[in-house]
Structure formats: C-alpha cells, structure tokens
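Each in structure tokens, the structures are laid out below.
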Structure P
Amino acid sequence: MTPANPAPRRHVEAVAADPYRRGVVRGELLRDALPGTVEVYDRLFALGGVTPAQVRDDAERALDAVDRFRPDARAEIEGVAAGSGTELWRVAALNARTEVLARSTVVPPGECTTVVRRFAAPDGTAVGTLGVQTWDWHVELADHWHTLRTRGAGHAFVGLTENGILGKIGVNSAGLALHFNILGHTKDGVGGIPMHVLAAIVLGEAGSVAEAVELVRTAPVASSGSFALFDPTDAVLLDLSPVGVYEMRPHDGWLLRTNHFLTPAPAAHEKTWLYQPDSGERRDFVQARLAAADPTTPADLVDLLVTGPGEPPVTCLADPAQPLGQRWQSLATVTLDPATRTAAVLDGTPADAADGAWRTLTAG
C-alpha cells in the first residue's frame, strides 16, 4: 500500500569542477541508498543467469571502455564508489546494467514510451520542441532512483537517473534534451560505452542536436538503445546498435519511440522475442492518438500516455502476481522543454499527473 504522505523523492546535487570530486559528492549523498540498489540488481543479474564473476568481468570491461573514450566519466564513477563506500566494480556494474542484463533471456528490458513534438510556423520554420516519456522498469527499483542536477564541467544538466548511474533522461543548460529507451540487438554485449554513461556524456558535452549526433557517432557502441535528441529548433531519433547509429527525423512534426528499432539495418537482427508484440502495439496506439489530437503543452503530451484496462500498457502498472523480473511499472513520467531548459519529473505514472508529486528542475 502506498503511504498517505510518501517521503519526497531523493534529489542529488552533484556540483564540482573536478569529475572525481563530483562523483564523490554524488556518492556521499547516496551512501545509505546504494547498497539497496546493488542488492536489487544482484537479484536481477542472478535471475538472468549472470554469475557474480561474469558481472564483475563485464563491469570492469565497461569501465575500461569508458576510460578509453572519456577518462573524466571513469573518474566520476570512481568518485561515486569512493564517496559511497562501494566497491568500484559494483558501481561500474550499475552503470553497465543494460549491457550486463543483455546476457539474460529471462529478464526482459523495460517498456518505455517517448513522444517528441516539433512545432513549426506556416512557412516550416521550427519554433519549438517538447518531449514526454514514461520510464518503465522493475517495480523493485521504485525506491532506487532520484532527480539530479550536475554541474562543474561542460554543460550543467538536470533530470533523473538511478542510484549510482551517471545519467539517463534530462536537459542541459545549452537547451539540449535527451529521452532514452532500451532496444535489443542479437549482437549486444559489453566492450563499448554503456548506454547510460553515453547519455550522461551527451548531456554534459553537446550543445545542440547536431553536436550530440556527432558525439554519439564517435562513441564505441557495443549495445543498443535509442536517444531522442532535441533542442529548441531541431529534433532527431537515433537507433543505436552494435551495427551502427541510424537517424530518423520528425514525421508530421512528431518523433515516437517505444522499444523496437525503426530503421532496417538494426531491425534485421533485433531481439523481437523480448519486445513484440507489445512495443508495436504501444507505438500504433499512441500513433493513432496523435493522428486524432493536436497536443501543444506538456500536460497534453502526458495525457497521450494515459491508458487503462484493455489498452496497450503505455501507462504501465505492475502485476503483483508476477515473479521478480516480470513486474513492470511506470516509475516516473518526464517532460522536457529545451527552450526553458526545464525537466518536470512526476514520481509516478501518467495517470497520476493531476494529483501526483511533480518536481521541476531548470538546468543552469
């Protein structure tokens, strides 16, 4: 049962010019929370048949890949470990949790839905963008995420992430916004930049969609995901995979993403058994809503993602009768506005929008 007056969602301010020190600050603020997060992921890794030795090896390989691409990101992960009193490989495993879980055929990935609206004047000139996303993940991790502001090098950014993980969803002080969905390819593995670490790097370094795409194309990617990237005038949806990075531009002013590839090359070897038919059904459902509506505000976008019995689970509610690894919940709903550099984070599902606990953060 949900408490009548739940405690406010944890918020972390990680502010320091030195990346290691920035990590230490974050780790100190998460010292009491990280052991529980590690424990839940240990259970999920074990359920997926990934041994502790494999987890450690994957984590250390991922950390080495981060070090080769962006040593500052490795330093920040090391700082989180030091500040929280957690073994380094365990914090690295959290940051590479998507890649570690890609080994599993038992624990499927989450079911997130993202919509980005690109507004245009009658002459076709872009005049603004807005985005919304559900973050759907294992309900056991409902108490293991927080809102975040990080500042000190490059661009400041705000949004949400899981305990110990450098980044996930957010907007930065230059007005670049990023929504993140998981995808799956048969060649997914460890050895490249973990998707969550790459998201944090993009938000910390890129000042526009063009800069973000260029950065992502330089990254050694060995796993799969999708970044919806948008700034005040531009927007793109990326299929990231071990076989390449592929772009999609807005169609009729919209970008719409669930959890399957939308471009042919990576789709040819997709892990369809993990996502379908659910991902396609959710996308078709929201696409039909978009065709019948003209949302213009963040609240309108959130309404697009509210579903109920008999409809595809865009609003995702956990079934308590299901076992560990099968209990999905929309843990958060996020709207991003690049023009105001604002992330609004709802601690709950889209259906909770009217009465739920929102936190609004501005990057800067």
Structure Q
Amino acid sequence: MRNKKTIFIIAGEVSGDVLGANIMRAMPDCKFIGIGGQNMCALGLKSLFPMSDLAVMGIVEVLANVRTLKKRINQTIKAIIDTKPDLVLTIDSPGFARSVISGLRKTDAGNKLIENGLRFHHVVAPQVWAWRPGRAKKYAATFDRLYAFFDFEVPYFTKYGLDTVAVGHPISDNIIGKYKAKNVGRGDKVVALIPGSRMTEVKKLMPIFREFVERVPDGYKFVIPTVETTDKFVRNAVSDWNIKPQIISSDARYELYERAFVAVAASGTVSAELAMMHIPAVIVYRMNWLTTIIGRILINVRWVSLINILLKKSVYPELLGIDANAENILKQFERIVNNTDIRKQMITDLKSADRLWRPDDFSVAERIANKIHDCI
C-alpha cells in the first residue's frame, strides 16, 4: 500500500470548517494536519490553534487584531515547513492564506518545498466581480488551483492563467434533497434570529436584535442558532432580555429553518442557506462605521446577498450599516408577515434559483477531492 499523502488544510471560519470536514471524509486515504474547527477536529484533525483566531472581518477589525494574526501566520509557516505536506489546501480566509504562502516563499525552507512539488490550492474564489478585480491577478500569482462556486466566476481568473474549476456551492450538499421549508403557517410564528458566526458581527447585532424583539407584537417565538465561537456570548447577552429567545446549537439550525415563518439574519453564508430552503428573510449587517464607508466606495455590486446577486433582483431586503436598526428591521419583517403576496413572491423567486446551486449529483467535497487526487 502506498504511503498516505499529507494535506495541510486551513479553514478560518465555520462554513470553511464544514466544507473542510466533508473534504476530509471524501479523502480517507490522505492524512490531514492544519487549522480547523469542531467539524474537522471531530474527524481527527488536531488544530494548530483555535480557528476563532482567524474569524475576523472588516478593515478596522483586522487592524485591531493584527498582532494575533501575525503570530498565527508565522506559526502556520513554521508548521508547514516542519511537516512537509504534499499540498496546502486553504478554504476561504483569503487574506490569511495569501499571507502564509507569501511568507513561506520568503524562506529558504519554503522555497525548497515548492521546488520539490508543494502546491497551493484554494477553495472559494474571491468576489473580484464585486470589488477589487485586480485581486484575480494576485491570486493567479499565489495559488496553483482555485475552486470557485459558480461558472460565471471562472473567466475572471483563467484570463490570468490560474487553473480554476467551478464546483458548485458547498452548502447545497447539506441542504438540497435533505431539508426544505415545511410551509408553516402564521400560527407557528417561529422567527429565526441569526446574528452570524463571527464574534465581531455578533457583538454588533445582538443589541439591535434585542430592540427588534421588544418591538414585535406578542405571540412570536424567537430562536437563535449559535456556533461554538459565539455560544457563550449569546447566552450571556440574552440573559436579561425581557423576551428570552431559545438558544440552539448550530447543528440544529436546518430543523429550525424548516419550521421558521421568517428569519432575520446576518449577511453571509446563512443567507444562501435560507435561500436554498426557500425561507423568507431580512438580511442585516452592522459594521464599524469606517469599514461601512470604505465598503460603499469600493464595492461594485448593488447587493451583498448571493441570492440577490444571482437573480439580479432584491429578493431578500438588505439593511446594511446604519440602516441595520430595529425600526427598519421591524418594517421589513411586517411586510413579509402581513402581506401574503409579498411572501409568496419571495418564495417563488427563491425556488427559481434552485438550478443555480448544484450542477450534478456529486457533492462539492467529492469534486474537490477528485481534482486533488489528480495532482498529488
């Protein structure tokens, strides 16, 4: 039997941890080392350090954590040199991934590994179609292969010579054919409150969610799914709320979405999950004021929610920056719960996107695994 190939895998947030675990399952003939969360660690990965150290988003937020990030970059470079993997596979967290690879190439030991065949693959194409299109060229100079989610993303990178493969959206593997909305009626009145998976965003949204909950008419039941990195904070935050929501594990979130009448969710991966399950939702995001201003200047797309971008229309209402306040959330919430036509049209639009999420019966992890096997 041939020796197992070693893959140094890096996931920086919850969605990457889930996909990383699926890739590990699809490659039982390989040894994995690196950085991950509870899903990857459950499969035997011994994370180099807590994944939460990388879960930072926003220009100002990154600057505030620059010392920790620099330490983790150097620690990761050393680990790659020491373990001599056959492949480095990074999942999202592009800034960290590029910093690690750049730093590795500045060392004699790192260059020797590359000369001996070490390759760098990255999962999740940066949204160069939304802002800073010049990043595509930088990615081509950094990575040997890129796994994008959608076909429309591929040309942005292949034009610079980067081997780019569209593999579908990984969330579809966990949802399509397994979960769907149960078309609950208003009598159930379950509202999913989803403050996100990063501590920075959760801290900003929880006070807004509290004010929103206190303004909603009586009779609704609120449920908040949490991830390992935010669970304790969320539980402490709601301890003195007048209307206390139920707190559940992220592992049970799809069952929650199935019975939710509507969701109020942080912008990000969860909006795609909700869209695939055809759940009406209001999307919110509150960033540092400077990050908000800079983002408005640089971002070239009209929407931030993937479903809106794919369908080129405002399916989910978006409240960003200072617009993400309790009053505006309540207005959009009431439009959805009180206007049957608006709710039905939203669900119809969500269903129309089903064909865009998954190209065939293979899982995203299986497609990535097959491509990796071809080159190691």
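Coordinate-derived values only; no laboratory data. Remember, it's a predicted structure, so these values are computed and weren't measured experimentally. Cβ atoms are built from the backbone, for glycine too; each structure is taken alone.
A few remarks follow.
- Looking at relative contact order in percent (Cα under 8 Å, 6 or more apart) for structures P, Q, the greatest value goes to P.
- Structures P, Q were shown, and distance in nm of label points 7 Å out along Cα→Cβ at positions 92 and 164 at 1.3 was computed from P.
- Given -13500 for helix-only ellipticity at 222 nm (-39500 (n - 2.57) for each DSSP H run of 4 or more, over all residues; to 500), calculated: source structure among P, Q: Q
- When distance in nm of label points 7 Å out along Cα→Cβ at positions 116 and 148 is worked out for each of P, Q, structure Q gives the greatest result.
- A value of 18.4 for mean projected area of the Cα convex hull in nm², calculated from one of P, Q, originates in structure Q.
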